[in-house]
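Coordinate-derived values only; no laboratory data. As the structure is a computational prediction, the values presented were derived from the model and not from experiment. Cβ atoms are built from the backbone, for glycine too; each structure is taken alone.
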Structure P
Amino acid sequence: MLANKFKNHQIILASSSPRRQELFKELNIPFKTQIKNIDEHYPNNLKAKEITEYLAKLKAKEFEKELAPETVVITADTIVWFENKCLEKPKNTVEASEMLHKLSGKMHQVISSFCIKTSISEKVVSAITNVYFKKLSTNEINYYVEKYQPLDKAGAYGIQEWIGFIGVKKLEGSYFNVMGLPVDKLYEELVIL
């Protein structure tokens, strides 16, 4: 449906995340991937969606000088927000296990923000999903971390992987948001662009 709308546009998805690329393909919009290396640091005083919104805008800003009128850039960022702290990507398997032990048996929030930037406009949209984990055993955590190596994922897990199948008891909000892109909200924004 959106393919016709954007047939004269160039859509750039500025994300190296295979999950985001896969979700974007499912929207049936022709796009290309272009990644710019940026320092993804944010001010310490930012909390929850302020972090993801700041980083999504920061990533989009990198494209500012090269945006043609028919170009649309989409950037995104996702974090796990737990007990008033941001859980980012683990640095190693020990940190990944520690994160999953913290999340075990508790609720956390997955927050994603995306930025749609053109030569004349910029819009940032966020989504929050509450994720409830069952009490995970040490064996389950060790198996997941060793087999799936979730070092490229915020909070050290991918909901679409084994740990999501056996560990997630309940979700409040968008499942795809937990994968890294609230595609329902993205679609709504592209329809009215």
Structure Q
Amino acid sequence: MLDFITQIDFSILDWIQQNLRCEFMDHLMVFLSLIGEGGLVWFLIAVPMLFFKKTRVCGAVMIIAMGVSLVLGELLLKNLIGRVRPCNINTDIEMLVKRPKSFSCPSGHTSSSFAAATTVFLWNKKYGVLTLILAFLIGFSRLYNYVHFPTDVLFGMLFGIFISLLCYHIVKRYKFDNKIENLQFSRRG
């Protein structure tokens, strides 16, 4: 069964390489992977949110969800699953990004992106749709750049959404949102 899934994964990756590769997309997909590295773009969105009462809880839950995604996805699941990346199986592919050294499943870029974007969506549907589109594009960039299989990205997406929903419901259930919202940042003068 796993061989069959891997064959489908490679056929999708190869289709992307044969039909979508062009100079514009090369630059765009490298950029999207870069801003998704370590959740960079999501931290750049979340950290300023911490300074405004109206967005503080959303920003805090984004950071928490990305942290949980990192620990459970990158440090635990990737090493338990131990799936080799497509670029390390098909080494003939022209790489646009540096070959990652870690295992392939789940996609960390995708799981952190969907953990953050789903959190925004839970607090604000209008901005949430935009962040979900960005998360999808970051996930797709991992396929385009041949560093993840489609099932890695799908699993990363579902995992990130699950982590976001879990963190959201814990914060709401135990009323941490009221505590987070009323945090005061001291000013030294």
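Brief remarks follow.
- For the structures shown (P, Q), mean count of other Cβ atoms within 10 Å over residues 94-101 is largest in P.
- Among P, Q, structure where helix-only ellipticity at 222 nm (-39500 (n - 2.57) for each DSSP H run of 4 or more, over all residues; to 500) as derived comes to -10000: P
- Distance in nm of label points 7 Å out along Cα→Cβ at positions 158 and 174 from the coordinates reads 1.9; which among P, Q: P
- Among P, Q, structure where mean count of other Cβ atoms within 10 Å over residues 38-45 as derived comes to 9.8: P
- Read-out relative contact order in percent (Cα under 8 Å, 6 or more apart), computed value 28, structure in P, Q: Q
- Structure with the greatest value (metric FRET efficiency 1/(1 + (r/R0)^6) of positions 46 and 150 (r between Cβ atoms, R0 = 25 Å, to 0.05), set P, Q): P
- For the set P, Q, ranking by mean count of other Cβ atoms within 10 Å over residues 30-37 places Q highest.
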